Every structure is written in structure tokens, then in C-alpha cells.
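Multiple structures follow.
Please treat every number below as a calculation from the coordinates, not as lab data. Note that the coordinates shown come from a computational prediction; the quantities given were computed from them, not determined experimentally. Cβ atoms are built from the backbone, for glycine too; each structure is taken alone.
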Structure 1
Amino acid sequence: MTNSRARRHLAHPRNIAIFGGSFDPIHVGHLAVASAAQRRFRLDEIHFVVAGRPPHKPKRAAAPFAHRFALVALACAGHARFVPSLAEAGDDFSGHRTFYSIDTVRHFRLRYPGDRLFFLLGVDSFLEIPAWRSYAALLRACDFIVASRPGYRMEPLRLVIPPELLQRSAPRATHSIALRPTTVHLLDTVSSRVSSTEVRRRLRRRQSIHGLVPVRVEEYILRQGLYR
């Protein structure tokens, strides 16, 4: 990025969100969370980062990266602020490499030096963040948007954050946790019981997935015979 472009970013910073996942496959719940986050935090772009080999997922064989990326691209079509991302595709675009979230965030920090970065994820994933590589550095690297689910509360989120990162003088808020120098935001305005596991299960049983995934995604999955 040239100095002039960097200065423009600093003068008019944008809100950029990183939404990573295996997306195996992407479904309407993912889109609902992204849409709710976009509205609440006035996000200019949400980058759907398709993971090649997620380091924290069970060693279940995922659909090929090319198919999962195609599904994400189809799901993002028609959403002006949704961007399908190849940030974790690797140099050969095969998706065979394992990427860690801290490295992905640093990649986006270099690409968008003057903008505000958010990391969008579900509450279940955030509660596992102590197992992530360099998780304290990750919490300091960008703001977080944590999409809640029924039955989850804010207090457990505090328990997985290193005490030294918490701003002791900051008043406790209902929907955010102040860190040094970032913030963890709770997004509890959306809830979806759709899961990729359920979509795959229905496909294996030759059941309909209509309404669980976008229409274009459904058509692609059926045409390619995925998850059978």
C-alpha cells in the first residue's frame, strides 16, 4: 500500500470483519450472524475466510477446499459487503496448509493498516480460545464480535481472557468486555439452530436441505453430489 493510500485509510478508517470457518458447508445461520454483525457494528466489509485445514477441528475429512470456497462465493453473491476470501488458500490455492488465526489477523492488519479490524466468531469457539496459538496476542490484535446462542451468558467469556488483558477500571457492561487495547463485543441479536453438521447429516440421508442453505448453495451441492 502506498503512503497516500495509507493516509486515506487513516483519515477515513473502515470497519473490516474477518469471519473464518471451515464452512462445510456454509448455511443460512452463517449469513444471519454476518448480517446482524454488519448492521450493529456498521461493518464496511465482512471477509468470509475459508479455512483449508482448521487446526482446532476434528480430523474429519472436509469437502475439498475448492468446493467450499465456491459455496461461500455463491452465498456472498448479492450481499454487497460480503467478501469471499482466499486468505487461507495458500500459495497454490489448494487449501492444504494449516493457518492460525493470529497469522490471518496479521495478514489483514498489513492489508488494511488504517482500518478497524473485528474477528467474528461464535460463542462456542470463543470459549475454546485459550487452546488457540498465541491467543493473548490474538486478543490484543483486533476487536472481537462473539455471536451468542440461547443459554450463553457474558460471564464465561471473561473467564477465558487472561486477567492482565482486562481493563480493571472499566465498568462492567452487559454487551462488551474492555481489554487492553481492544474490546470483546457480545452479539445476542441473532440466533440460529442450523448447523453444518445437520446439513451434512440430511444430505447423507437424502433429505431436503431447502431453507437451510441459500438456494444457489443448495443447487451447487446437489449438482456436484457433495456430502453423499
Structure 2
Amino acid sequence: MKKTDSFDLAEQEYQRLFPDSPFFQVWIPRELFESAHFDGAGNISITRVDNGLFGIAIGSNPYIAPEWNRFSVESKGVRDVPSGAEYVDEWDCYWAKTVPGGVLSERNFSDDVIKDFLELHAPNSSVFPGNDEILCWIEIVEDGELLGVGALCRWQSGRVVISSVGTHTERRREGIGRKVMEEALAAAPHFGANFISLGVMHGNESAQRLYQGLGFTLMHNFTYFERR
């Protein structure tokens, strides 16, 4: 197993393994990169700073660093719970190319209205109005009523991600979430993005179907652990 403190070398090794995936570009900010371990046989483990040392281990038999207090292991590489760690959940990450020529819609609702909407209809959202990462809110409106939202965000890496996608609980399965994502793909080029990424809990099957139906490509499926 080789170790490197070079961000560029680690990125080069990841892209050698996954030439069509922008995962490294999105989820590994250069300024927060610490080190990487790789074996040349399909396994790479990356350490980055995130409230301590956060690890991402990819491959069928990746290195699990003992100093990681939180880490995500590609689920196919999980055989046993690592020593001293507790299983938390599974999550997936996707990406899709943006749609050029789209219109960036004007805001209709205040931050307070969107905050109340998310707290009622999508309380587990990752960002709320006031978060510095937010570039714009996507709003789906019908007859003056807010039915769906999503936030385009400039994440730590500088790449654009879509977060906090929520739809009105009484209007689900009506294609509102799809409209949010379609508008997000059209709006993102206004912020210099030729693709967007997202993370979603593995058990959220309806969201998984939505993203796959819109042409999003799965990059990795992870199992998340914490050392307490």
C-alpha cells in the first residue's frame, strides 16, 4: 500500500480507476486534503479534514485508517464493522451533466417561507436558507403555492451540488421533485457548472428512482461509520 501527501497524485490515481467519475473533484477539496493510500489494484483511501479527520475508502479491500473518527467505506468493501466503529447509515452519490440554455428563475418566496416549507415537508434537509453555500433556490409554484424546492450550492470544493430537495407532502408522486431537478440542471450553468452532483441516503428509494430516471449516474455507494 502506497501513501501520498500529494493531492494531484491522489486525484490522478482516482481518475485512473474511475475515468468517468467526477467524485474526487466534488467531494475532496484541495485545501482540506490530507493524504491518500492506494495499492494500484483498485483500492484507494482518502483522508480529508472535516471536524477532525474524515476518511473515504473505495474498492473491494480498502485501507481503513485508525485515525479516522468518521468515515465512509464503499459498501462492497465492507466485510466487518471496523474496530471501534459503529455503523450509521448508507448513502449514494450521483452526478449528471447540466442542460445549457436554461433560464434562471426569479425568487418568489422569502427565506422564512422556504425555511418553514423545509421544516414541514423535508425536515432532514442538509441546508436551510442562510447557509453560505447556497447559490439559488429552485422553486416550483402552482397557483401561488410553493410545492417544491431545491438548493443549488457551491460546495467546499467549488463544485455545484443540489441539496435540500423537498416536495409538499400532500402533492407527492405528481412529478414535482422531477420538476425541481430539471430546473436545477438548467439553472446550474448560470453558475459555471457543466455538471452537478448530489448525495442521497441509500434507503430513499423514491429519490433514487427519480435521479436515475433523469439520467444521473451513480458514482459510489457508501456505508458510513463513526468512532465514538
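Among the shown structures 1, 2, from which was the value -10000 of helix-only ellipticity at 222 nm (-39500 (n - 2.57) for each DSSP H run of 4 or more, over all residues; to 500) calculated? It was calculated from structure 1. When distance in nm of label points 7 Å out along Cα→Cβ at positions 21 and 125 is calculated for each of the structures 1, 2, the largest result comes from 2. Out of 1, 2, choose the structure whose coordinates give distance in nm of label points 7 Å out along Cα→Cβ at positions 53 and 157 equal to 2.1 when calculated. Label of the source structure: 2.
Could you tell me which structure in 1, 2 was used to calculate log10 I(q)/I(0) by the Debye sum over Cα atoms at q = 0.07, 0.12, 0.18 Å⁻¹ as -0.23, -0.68, -1.47? Comparing all candidates, it corresponds to 1.
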